[in-house]
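A.B. asks: Structures for review follow.
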Structure I
Amino acid sequence: LLPKVVLETPKYGCLNIHASLLPRWRGAAPIQRAILAGDTQTGIGIMQMNEGLDTGDILLEKTCAITKSDTAQSLHDKLAILGAQGIIEALENLEQLTPTVQDEAGITYAKKLSKDEAWIDWNKSAVEISQQIRAFNPYPIAQANATSNKFDNKVLRILSASIIDKAYNQKPGEVIECTKGVCHVATGDDVLNLEKVQLAGKKVVDIKDFTNAYNLTKLS
């Protein structure tokens with residue numbers, strides 16, 4: 001946030017590249033919040049800054065699909081390219097662009113990420129947990145307390161996972177199968193297939209290498 005005297009100093013005011021389609025996801029973490037909420041589309045906006053928090057008029061927007069494999073990092077990289085294209089286009093056409101006042105309907109806020117949010121609640125659906133894993137990669141990384149045949153209650157960070165539709169009787173957080181490159185975990189709805197993990201104090205590994213060393217039994 002900048003004071004009014006600073007915002008009014010330049011001839012054309014101050015411009016900002018914001019990584020969402022305002023007024024949705026005003027604030028510090030629009031990329032992560034969009035993935036976490038299950039949004040299928042986002043984008044960038046070139047905004048004429050005012051004294052509010054991402055409340056300025058919009059000069060130009062570019063949209064971008066959020067795929068089911070996008071992480072915060074991959075989406076950041078796509079939006080960075082759009083942002084660079086957008087600001088150049090805005091500066092080249094500044095006198096021809098018509099500012100659009102943000103619609104007061106549909107305002108949401110993207111609060112700063114907290115490490116406490118990284119802990120997985122296995123009672124949630126596999127879809128919600130998958131969104132959490134993707135939204136928190138590369139920071140703060142979704143995590144759980146894990147138990148296996150070789151350790152009890154160690155932090156396991158989960159960097160990648162997919163959703164599997166299969167029948168199971170296990171309770172949320174219980175491991176259905178963990179062998180030969182496969183690690184299926186029960187959730188509140190559907191099954192989560194772990195793909196890339198990091199045990200506390202260890203390096204990031206693919207699930208094949210992990211299951212060669214450990215047999216997970218429960219996550220909490």
Structure II
Amino acid sequence: MNTLLLVALLLAAQPPSLVNTSDVKRAGNTVRLPGIVIHDVNPPYLELSGKVARTNDLLEFIAVEPQGRDYESLLTLDCKPSALQFSLLLIGCETGAIRQAKSLLSIEVEHKNKRVPVEQWLLDRKTKKPPTGLRWVFNGSYFGTNPITEQPVFMADAEQAHIALWHQPSIVINLADEHGNPYKGDDQGFDVNSAAVPPVGTPIKLIIRKKP
């Protein structure tokens with residue numbers, strides 16, 4: 001992967017740009033943006049910094065910005081959703097339908113050098129157990145228009161959310177399959193797996209890569 005070339009192409013190809021050119025830093029085999037390290041290895045992957053936001057109760061999101069709806073999210077991430085989308089494109093992921101192989105992702109969470117699939121930090125509200133085999137899809141957000149300023153706005157940035165637990169077209173990453181909305185029934189959606197999750201505010205890393 002010629003990362004510098006891809007950075008240049010992505011910055012040029014998407015007006016308005018997903019990221020500021022000055023935010024992109026190259027060092028050895030890594031490309032850095034605020035809150036994200038892109039590892040230019042084979043296969044490439046993303047390392048996102050963040051913190052635990054919630055240790056119990058139901059969830060709408062895996063990850064949001066710190067100033068977002070952290071009361072409904074497992075984690076907060078230090079990056080903007082637009083930077084996450086840019087970085088996923090950079091490692092060869094493609095936005096699209098759930099059956100498109102290049103849209104499917106692997107997501108792991110790391111704490112104290114222990115890395116596990118992020119679903120181990122969830123409880124299926126129907127089975128009361130951690131779910132297995134969840135399929136994450138790079139849905140991809142999009143630009144809209146701010147009705148007040150009439151300026152372009154990246155919709156996931158407006159939502160301040162990165163990863164949703166039921167289908168929301170404006171969010172960058174969604175679940176590929178329907179697991180229900182926890183606000184619509186006690187057997188739908190996901191809760192936090194309190195037994196597995198460290199205290200609120202604990203630093204974590206989220207590792208995202210394209211599924212092989």
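Bear in mind these aren't lab numbers, they're just calculated from the coordinates by the rules spelled out. What you see is a predicted model; the values in this text were computed from it and never measured. Cβ atoms are built from the backbone, for glycine too; each structure is taken alone.
A.B. asks: Assign the value -6500, calculated as helix-only ellipticity at 222 nm (-39500 (n - 2.57) for each DSSP H run of 4 or more, over all residues; to 500), to the correct structure from I, II. Mind dumping the intermediate values first?
C.D. replies: On the way: I: -6500; II: -3500.
Attributed to the structure labelled I.
A.B. asks: Could you figure out which one of I, II the value 1.10 for Rg/Rh (Cα atoms, Kirkwood Rh) was computed from?
C.D. replies: Source structure for this number: I.
A.B. asks: From I, II, which structure was FRET efficiency 1/(1 + (r/R0)^6) of positions 50 and 162 (r between Cβ atoms, R0 = 25 Å, to 0.05) = 1.00 calculated on? Before the final figure, lay out each step's value.
C.D. replies: Working: I: 0.05; II: 1.00.
Attributed to the structure labelled II.
A.B. asks: Here relative contact order in percent (Cα under 8 Å, 6 or more apart) has been calculated and equals 26, so which of I, II was it run on? All intermediate terms of the calculation are to be shown ahead of the outcome.
C.D. replies: Values: I: 17; II: 26.
Structure of origin is II.
A.B. asks: Can you rank I, II by distance in nm of label points 7 Å out along Cα→Cβ at positions 178 and 194 and just name the one with the largest value? Mind dumping the intermediate values first?
C.D. replies: On the way: I: 0.5; II: 3.1.
When distance in nm of label points 7 Å out along Cα→Cβ at positions 178 and 194 is calculated for I, II, structure II comes out on top.
A.B. asks: Next question. Between structures I, II, where is distance in nm of label points 7 Å out along Cα→Cβ at positions 122 and 138 highest?
C.D. replies: Numbers: I: 3.0; II: 2.0.
When distance in nm of label points 7 Å out along Cα→Cβ at positions 122 and 138 is calculated for I, II, structure I comes out on top.
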